[in-house]
Structure P
Amino acid sequence: MDYRPHYPRALRALSAVIDVALVLAGLSIVTLVFSNAVLRGAAGFDLAWSLEITAFLLLWSTFLGCAAAIARGSHMRVTEIVENLLPVGAQRWLAVAIDLIVAALLVTLIWTGWSIASHTWAQQTSVLYWPVGFLYASMPVGMALTLIFHVFNLAHDLRNPPARRDPLADLEIAP
């Protein structure tokens with residue numbers, strides 16, 4: 001379920017900004033890697049700075065992509081076993097418990113990522129001399145954005161429980 005239509009305006013805007021950043025990062029990665037490969041093959045040299053920028057963009061895209069996927073409700077779930085073994089009420093409470101565990105995991109990743117980023121901020125990359133902590137900051141920033149979307153999704157699911165499914169609705173009756 002795509003949760004974005006249910007978000008407040010500010011959260012929808014944040015999701016749109018993340019989407020634009022992901023598109024621009026993806027286009028930049030493809031352009032840099034292609035250009036660098038052409039230069040290496042045709043001219044016999046490469047652009048060392050393009051490798052660092054590509055690494056930064058890939059890492060930031062990974063963690064921002066996690067937030068974008070949560071906003072869309074598109075992280076993979078395997079629900080067949082739970083749907084066939086548990087009653088609907090138990091399924092709902094299990095989903096809430098799993099969502100709370102995911103939120104706790106996200107908080108842990110934010111904390112750990114912040115620690116790593118702050119400890120490596122004084123180090124610099126070898127070509128561009130950017131702070132290495134900026135590279136590692138992608139995890140706490142991406143996980144914080146993911147947590148924001150996840151909490152809104154959880155609140156939406158608690159306020160709007162899924163309707164009970166009619167087990168006979170999926171059966172086709174041949175004429």
Structure Q
Amino acid sequence: MEAESVLKGKIAEHIVEDLLKKSGNRVYRLGSDAALENIVSLERALNKDSVLGKKISSIPDFVIIGASGRPVFVEVKFRTDPESLEEELLLEKDPLEKFWEATIILVTAKERPYFRVLTPPYFAKEKKEGWPVPVFKWVPLENDPDIVSVSEAIEEADALVKKYYPKKK
């Protein structure tokens with residue numbers, strides 16, 4: 001099952017990369033896969049659980065230059081159920097949110113919009129019945145002020161989401 005999850009994540013990265021490029025953003029691939037593999041093979045003392053290992057393994061997938069003209073780190077995540085990503089982020093958001101200040105683009109086939117954006121800070125605390133509750137600030141990709149998105153590119157990407165992430169019956 002883990003191989004399938006990795007494959008779905010890689011497909012999401014490529015769909016988002018294509019969408020961003022077709023929309024006119026300049027997109028530069030980063031990612032931790034090769035960097036961490038090379039470093040770990042050289043330095044046995046470094047592992048994914050060390051402070052440096054966590055920073056390296058959390059390197060965002062892309063840096064883009066979009067509507068704002070400034071570089072934006074982008075991490076792409078695929079989740080069948082967006083709420084599962086929110087649970088993950090509550091526990092381990094610091095490297096992406098605080099160190100990299102990365103924008104997360106979520107790809108989900110659960111419901112439209114299939115492409116959602118979360119920018120730091122990822123959530124606000126609102127009071128519900130007197131208790132602070134984390135509320136995530138997802139916006140549709142087309143509403144993000146820093147990322148250019150063109151409706152034709154989103155429509156093409158939506159078709160790919162439907163093709164590669166069919167809904168389970």
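FYI, it's all coordinate maths here, none of it is from the lab. Since this is a predicted model, take the numbers as computed values, not measurements. Cβ atoms are built from the backbone, for glycine too; each structure is taken alone.
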Worksheet item: For FRET efficiency 1/(1 + (r/R0)^6) of positions 49 and 137 (r between Cβ atoms, R0 = 25 Å, to 0.05), which of the structures P, Q scores highest?
Response: P
Worksheet item: Given structures P, Q, which gives the highest value for mean count of other Cβ atoms within 10 Å over residues 17-24?
Response: Q
Fill in: Structure responsible for 26, with relative contact order in percent (Cα under 8 Å, 6 or more apart) calculated and labels P, Q on offer
P
Practice prompt. Rank structures P, Q by distance in nm of label points 7 Å out along Cα→Cβ at positions 9 and 105 and report only the one at the top, that is, the highest.
Written response: P
Practice prompt. Rank structures P, Q by distance in nm of label points 7 Å out along Cα→Cβ at positions 25 and 57 and report only the one at the top, that is, the highest.
Written response: Q
Item to complete: Compare Rg/Rh (Cα atoms, Kirkwood Rh) across structures P, Q and report the one with the greatest value.
Response: P
Item to complete: For structures P, Q, calculate Cα Rg over 2.2 N^0.38 Å, for residues 81-160 alone and state which one comes out highest.
Response: P
Worksheet item: Looking at structures P, Q, which one was helix-only ellipticity at 222 nm (-39500 (n - 2.57) for each DSSP H run of 4 or more, over all residues; to 500) calculated from, given that it came out as -24000?
Response: P
